[in-house]
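Trainee: Okay, got some structures for you below.
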Structure 1
Amino acid sequence: MAVDRTRVLYVGGTGTISHSCVQASVDAGMDVHVLNRGLSAARRPVPPAVTVLTADVHDTASVKEVLGDREFDSVVNVTSFTPEQTKRSVEIFAGRTRQYVHISTASLYHKPVVRIPYVESTPRHNPFSQYSRDKIATEDVLTEAYDREGFPATIVRPSHTYDEARPPIPGDWTIVDRIVRGDEIVVPGDGTSLWTLTHAADFAQGLVGLLGNPLAVGETFHITSDDVYSWNQIYELVAAAAGVEARLVHVPTDLLQLAAPDWKWSDLIRGDLQHSVLLDNTKIRRYVPGFAPRIPFHQAVEGIVRWRRDHPEFTRPDPQVDGIIDRLVGGYHESARLFASLAPRS
């Protein structure tokens, strides 16, 4: 007697996290659908076995039209960033799925850091990052919908997830380009805070293991690796993979807000990346016993450098970001000269 395959819909499907999860779901024998606008397939093509549904995911009417009467065992939404978007998703998928998986973030935990490692019950409080505050609000929408009407939400909190096409570095390919060409780069603080990195393929192990599990409904999970490096080490590993030496300029994080308010990463650095982040993964291992991350960054970085070499059309530096880093580096050296001139002479 044939057994029906788990039917899963990914809202998104071609991003850093969702592309690996789509592939892992296909590999697990699931009946996989993706819903997106069809704009990002060139960078991360959708596997041939996947059913593609095309609609603007933030347009309720177009999503309902393309979904028709389809129902799913699990829906995974990686495109919900605000409470308004999440309310629309609850409206669309209520009654269509037995499990709705919301991709949140570990950046929402209490800052400044009070205690590590983070666990799922750590207080959510990040006054420095609007992104984190919005994610807290989206979780609240889902928790209320679960409590009020039994909406089958599962909340997943990744940390810094990357793949070969998306380096885990503030400034993305512009910073990698600066490292490769031997230019100085900015490192917030002294570069010794510890940071957890998770390859998307490892994240996918945990997420796909939760799909279709009724015990995961109403629960919140970390899905990260235990791969931890200092920021100095992260930049130095990129440089080593490229066969060069990293030229690091350490700038106090508070000065980034003053000197580079036009850099989109300044807010996230202050509210997240400057802090040491270590996460407890006991819970995901209890629900998904086979969860075992196996791609450490010191190995994956070789693939990142190769991907840059093989895909120049996707890895060109951003002139605006380049200019911001030049400004920060120049300001650092100017300040250093000023302080040197003020130092007492023997």
Structure 2
Amino acid sequence: MSGPLLEVENLAKHYPVSRGLVMARRVGTVRAVDGVSFRLDRGETLALVGESGCGKSTTARLVLRLIEPSAGIVRFEGVDITSMAGAPLRALRRRMQIVFQDPFASLNPRMTVGAILEEPLIVHDVGDAASRRARVSRLLDLVGLAGYHAGRYPHEFSGGQRQRIGIARALAVEPSLVVCDEPVSALDVSIQAQVVNLLKDLQAQLGLSYLFIAHDLAVVKHMADRVAVMYLGRIVEVGTKDALFARPLHPYTRTLLAAIPRPDPHRRTARQVAGGDVPSPMDIPPGCRFNTRCPFATDICRSEDPPLRAPTLAGVPPGHLTACHHAETLPDAVAAEGVHATAPAAARRLALYAEKRAGAGQVAG
């Protein structure tokens, strides 16, 4: 089948806020997701990244119809699923599954692992009892566990093993799309790599598409094909992983990348940190949503909401979009267009540092 596996257009989720018990009155609206659009191709991993509260997980649940959207369209395999209900929606859920964030809370402690993995097969009426037991054994082997683990309970496993069980449950009904809602954030760093590598191996083996929710950009860089950056319920930049990490075009994306810890003391640079706090989704500022924290904001940023667009910059690959009025004129973008782009990174950083010291009236040593 041609075309993208998943298409999302102007998706929104607004929550009314009321005050009072007897005579409740509406006092505002939380715009958790506010006009999100993206596509996910077959066999691809699209990462949704951003600070906590930006709407990543809400977007994932809207895509799966776990919560109802306030507006927008979700197309899965070319079919609009936002108006589905009953048997058609139930059949659709077999092809769209989720791996939850917390492996300690997402597994029923009163069910054995075998029963947990068999449950989706029973719900979707797949096979008989014997074939389901055989399927459970194959699923455990697929995620690196043994068949005898089917008789154990979740409390008998480590966090990494529990997440493997959660992955096996998501794969039980052979989905095309798996939503991974921060699947490694609750795990030890030593275990995160194992789970991420398992997800990549399963994708290559089974042809899966992942919508990967994360805030750890180091994990995203290893896992994703494309990255969409969210801020206050909107996507502010989207592009291929390589292009976005090498040349971020939105000030917020640069802030996220600058926050990645660098263990090499010889590569320390001045961090570009956004000032202030994230505005409330009940009181979103006019214009660009990032203008209250952006060091490059001007009057147009405070009055006009920038669309997600392709900037007119040389070297930007097709499909790389950003929602910034000044994408073409930001300092780093201008430097990348000129001779500084060919200079070694270390020399360029030293030159910028010398310029800052000279501007502050200091003498370079």
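Trainee: Out of 1, 2, which has the highest value for mean count of other Cβ atoms within 10 Å over residues 10-17?
Mentor: Max of mean count of other Cβ atoms within 10 Å over residues 10-17: 1.
Trainee: Name the one structure among 1, 2 that helix-only ellipticity at 222 nm (-39500 (n - 2.57) for each DSSP H run of 4 or more, over all residues; to 500) of -9500 was derived from.
Mentor: Answer for the origin of the read-out: 2.
Trainee: Upon calculation of Rg and Dmax of the Cα atoms in Å from the atomic coordinates, which of the structures 1, 2 produces 21.4, 90?
Mentor: Going through each structure in turn, the value belongs to 1.
Where a number appears in this text, it was derived from the coordinates with a stated rule and is not lab data. What you see is a predicted model; the values in this text were computed from it and never measured. Cβ atoms are built from the backbone, for glycine too; each structure is taken alone.
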